[in-house]
1. For distance in nm of label points 7 Å out along Cα→Cβ at positions 192 and 256, which structure out of 1, 2 has the highest calculated value?
2. Determine which structure produced the value -23000 for helix-only ellipticity at 222 nm (-39500 (n - 2.57) for each DSSP H run of 4 or more, over all residues; to 500), calculated from the coordinates; the candidates are 1, 2.
3. Figure out for me which of the structures 1, 2 the number 0.50 belongs to, where FRET efficiency 1/(1 + (r/R0)^6) of positions 32 and 168 (r between Cβ atoms, R0 = 35 Å, to 0.05) was derived from the coordinates.
4. Work out the source of -0.22, -0.58, -0.70, -1.00 here, i.e. which of 1, 2 gives that when log10 I(q)/I(0) by the Debye sum over Cα atoms at q = 0.07, 0.11, 0.12, 0.14 Å⁻¹ is computed.
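A short reminder: the numbers here are calculations on the coordinates, not readings from a lab. Quick caveat: nothing in here was measured; it's all calculated off a predicted structure. Cβ atoms are built from the backbone, for glycine too; each structure is taken alone.
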Structure 1
């Protein structure tokens with residue numbers, strides 16, 4: 001939620017007028033001050049705005065992502081033969097396909113999460129049901145997919161790079177004495193940092209476009225400009241905010257993504273080994289139930 005608030009802030013910190021709050025909306029300067037500002041003006045629950053659609057999205061996204069990743073990997077093995085493709089290329093293709101599929105399947109939940117997190121005390125939507133009905137009425141079905149273009153443009157290289165780096169580092173790190181007895185968690189952290197940093201500007205562009213529409217001026221940042229298209233949005237941000245504007249919220253994003261990726265990949269590998277082990281026992285008849 002803090003990351004979204006920072007990403008949506010359009011003030012240039014080098015603009016002396018912005019510090020006087022003349023452009024409308026609060027000024028956030030860093031992760032801790034942002035948290036303090038939200039606690040002061042919106043209370044503790046303000047930090048969890050958008051949590052319900054976010055949790056729904058994470059559950060559905062992970063299910064689709066890892067199912068697709070495993071399925072595409074097996075398909076590549078059947079098509080080209082196992083070991084015929086470079087391991088990094090295979091991981092990139094499977095990861096990019098998994099990310100694109102999961103993003104498209106769960107995108108409306110991602111948009112709802114962003115819009116709820118962008119709300120201040122002046123609530124735009126009173127409930128999740130009300131938000132769905134209002135967006136459908138005012139913006140049509142396409143309204144649920146605002147920003148899908150930059151979303152896919154970001155997630156394809158992000159997930160492709162993430163899995164390529166992860167699979168490249170996992171085995172070498174597994175030979176070292178690391179927490180949990182494997183390199184899965186550490187490889188997940190490193191892969192997340194590299195992939196997230198490289199594709200973060202497109203994630204920010206996606207957030208800016210997600211809050212476009214008839215409610216644009218009612219969010220906590222009252223001065224969000226009107227953006228049209230991915231390229232024009234990037235150009236507008238560079239013109240008004242400079243290159244730093246494309247990386248607002250990166251620090252807090254890495255603090256969140258790195259440990260989450262470590263836990264996710266460690267859990268995935270452990271679960272995969274567990275089920276493979278069960279399958280092998282069933283095949284040789286040693287599984288007793």
Structure 2
């Protein structure tokens with residue numbers, strides 16, 4: 001576990017060498033950028049699968065002796081308050097994933113500010129503790145939405161983990177730093193902890209979460225971790241509860257999206273376990 005460093009602190013080097021397991025807490029219908037995804041007003045009527053999937057993840061982390069950061073969608077948290085507290089009582093960090101799973105560049109500054117402030121207030125009411133970390137849905141902080149850093153800091157968050165420093169389905173920031181860095185905002189310094197990528201034939205790639213993790217072999221994952229360690233980058237693993245659930249309902253997505261969302265669901269837990277045992281993960285910030 002690490003402390004959030006100040007701008008003048010040398011502790012950012014500790015951040016660069018951390019190994020963090022993170023979970024974006026959503027349910028099976030929280031998929032972005034598709035007309036097939038039910039609207040917010042329908043979410044309450046849909047089957048709930050997050051509780052069972054979260055229990056499996058918590059059991060895995062306990063068996064590996066790992067403490068994690070859980071980026072909670074506010075909509076999910078306010079309906080599963082006991083589950084949030086269960087994570088907290090197990091020693092995991094509670095962080096924010098916004099409220100309604102919106103993309104910053106689509107909703108704009110005002111709606112984004114309202115969304116992430118609402119989520120923070122809900123989580124702080126549940127936990128009784130300050131919520132310091134944020135991750136945007138879809139790693140949606142992109143070059144066209146750099147204003148979001150300012151909004152995140154103004155909302156009271158101390159660090160962000162939204163930047164995917166490679167090409168990504170919702171944009172990514174391929175030219176951004178791959179190690180933790182500070183973003184200068186009018187509200188102060190915001191620590192950015194980007195997702196982990198490695199160079200493969202001159203291209204940045206990730207084997208450490210989402211569909212990347214599901215498709216990668218354990219050998220590829222170990223190679224990637226070794227590369228991160230050699231270059232001093234942190235290992236930031238990320239997973240969604242739905243990704244360990246092969247029996248989840250399927251949305252009528254286009255072929256490419258179906259592949260990205262549903263391929264390799266049976267491999268998520270084995271590959272996640274392999275990463276957790278290779279490195280003693282920590283929460284991003286405690």
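1. Comparing 1, 2, the top value of distance in nm of label points 7 Å out along Cα→Cβ at positions 192 and 256 belongs to 2.
2. Numbers: 1: -23000; 2: -10500.
Source structure: 1.
3. Value 0.50 for FRET efficiency 1/(1 + (r/R0)^6) of positions 32 and 168 (r between Cβ atoms, R0 = 35 Å, to 0.05) corresponds to 1 out of 1, 2.
4. Checking each candidate, the match is 2.
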